[in-house]
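What follows is a group of structures, each given as structure tokens.
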Structure P
Amino acid sequence: MARYQLTLAYDGTDFFGSQRQAKKRTVQGELENALRKLGWAGRSILLSGRTDTGVHATGQVAACDLDWAHADDELVRALNAKLPNDISVWDAKIARDDFHPRFGATSRVYSYRLFCDDVRNPIRERFAWRINSPLNDGLLKQVSQVFIGAHDFSAFGSPTTPKGKTLRTVINAQWHHIADDQWRFEVEADAFLYRMVRRMVFVQVAAGQGKVHVDAAAEAVNQPKPSKRSGLPSGLAPAHGLTLIEVKYQESKK
């Protein structure tokens, strides 16, 4: 018996999030079903964190204790043979007995994609947010830098517990203009509040369209009082543009 660290990728469109829910199709549920077919008898796998309905991943990390007598790459093949087409195990390796994908993580990296077009594109919109108005690259990059550092992000998300802390440290936040009409936002932090990245993207897009002043975002991360956040618009970027791309651990830090 050994603890295995699994790296997962999935198209979140048809999942009700990553965490198991009764009578709902989830990433955890599908992976546990596949593991049971290989002899796993545990109560629950461990995940690095939750992703909401519609959110994708190329770097979700799971852990389970499994009696597996074959090579790691054979475990990858065996699991993928039993998983549906919208979820895949990309890597499997034996970890420390006390490895926990959530509590052992040092940081997480998310990517958010969007494109500008007046006409709907069902293929692109599966993994990106379509907006109608062009974006100002300079303003996008300017407001993204406001988030870097340790701040109170209560204006951008909520903790998972009622009295949870809202202080988070953003290590990197950067926009990439990858084509004339396409942008990608990449952000790394020690941890994220619930819906924090989607809220950050929504505010930045509003700033890039000239609807919000950069100073409003700066005040929001530096001012803990809600009365001082009146300059921010309400709303979230859609879930389908968001992808969890990496979870970092001490041994994987570069």
Structure Q
Amino acid sequence: MNYIDSVQNNRVKNFAKLKEKKYREEMKSFLVEGEHLIEEALKEHLVKILFTLHGTHPFTLDENIEVVQASEAVMAKLSSTSSAAEYIAVCKYMPHQLPKGKRIMVLDDVQDPGNVGTIIRSALSFGFSGVVLSKNGVDIYNEKLIRSTQGAIFHFPIIRCDITSKLVELKEDGYYIVGTSLQNGKPLSTIEEHEKMVLIVGNEGSGVSQEVLDLTDVNAFIEMVNFESLNVGVAAGIMMYKFRGNK
């Protein structure tokens, strides 16, 4: 097992760059920290290198995974949290393919990593077959997003693409597309269930774009008292529960 104690080590400096999106895309790699998340990444064979603070670890590793003991300073350099993690893994990018299941969640320019993570966890829990993120939305490999999914992101198809083109494709495949809008929308409780459905939620401030709304079969709003809007993660969860694929 190699030991690295200097933050000036070239490998450390390169891996620390993975905290930035452009370097993640260049290296097709991302960082995961903490025992639970690394355990989940290992189940999908995503881990390439494991950094451990004390030279030991509780994981069952494939033979091709490199294990490196690192100093506290190095772990702090790699970590995205305020305190140095005990375990940090360098992982390879996940395959991004969307299966043609019966329920798909689409996020139009949703920016907050916590909201996206919540939606991914809910989508997995409610039997959805995948999540589609717009190109302008939050990066799939954002460390806050990964933490907020509690590992669900590693076991669930997620793609990032031009969602208008994807919606046209899904519409041609027979999906019923439900957008969200207070204007010209129908109460969610009145929307009929279809065999194949796409649900869409939009940006935290501006909602679903008109370009996307033009492609929907119907738009819905959630009936409420006292407030006009909900957090997008909460709204998506309510919609997915109503049309859940694991009834």
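Listing for the model above:
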| item | result |
| --- | --- |
| Label whose coordinates, when helix-only ellipticity at 222 nm (-39500 (n - 2.57) for each DSSP H run of 4 or more, over all residues; to 500) is calculated, return -8500 (choices P, Q) | Q |
| Which of P, Q leads on relative contact order in percent (Cα under 8 Å, 6 or more apart), largest value | P |
| Parent structure of the calculated result 10.4, given that mean count of other Cβ atoms within 10 Å over residues 159-166 is the read-out and P, Q the choices | P |
| Identity of the structure behind 7, 30, 29, 18, 12, 4, 0 (criterion: P(r) over Cα pairs in 10 Å bins from 0, in percent, calculated), options P, Q | Q |
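Read the figures in this text as sums done on the coordinates, not as results from a lab. Just so you know, these numbers come straight off a predicted model, no measurement behind them. Cβ atoms are built from the backbone, for glycine too; each structure is taken alone.
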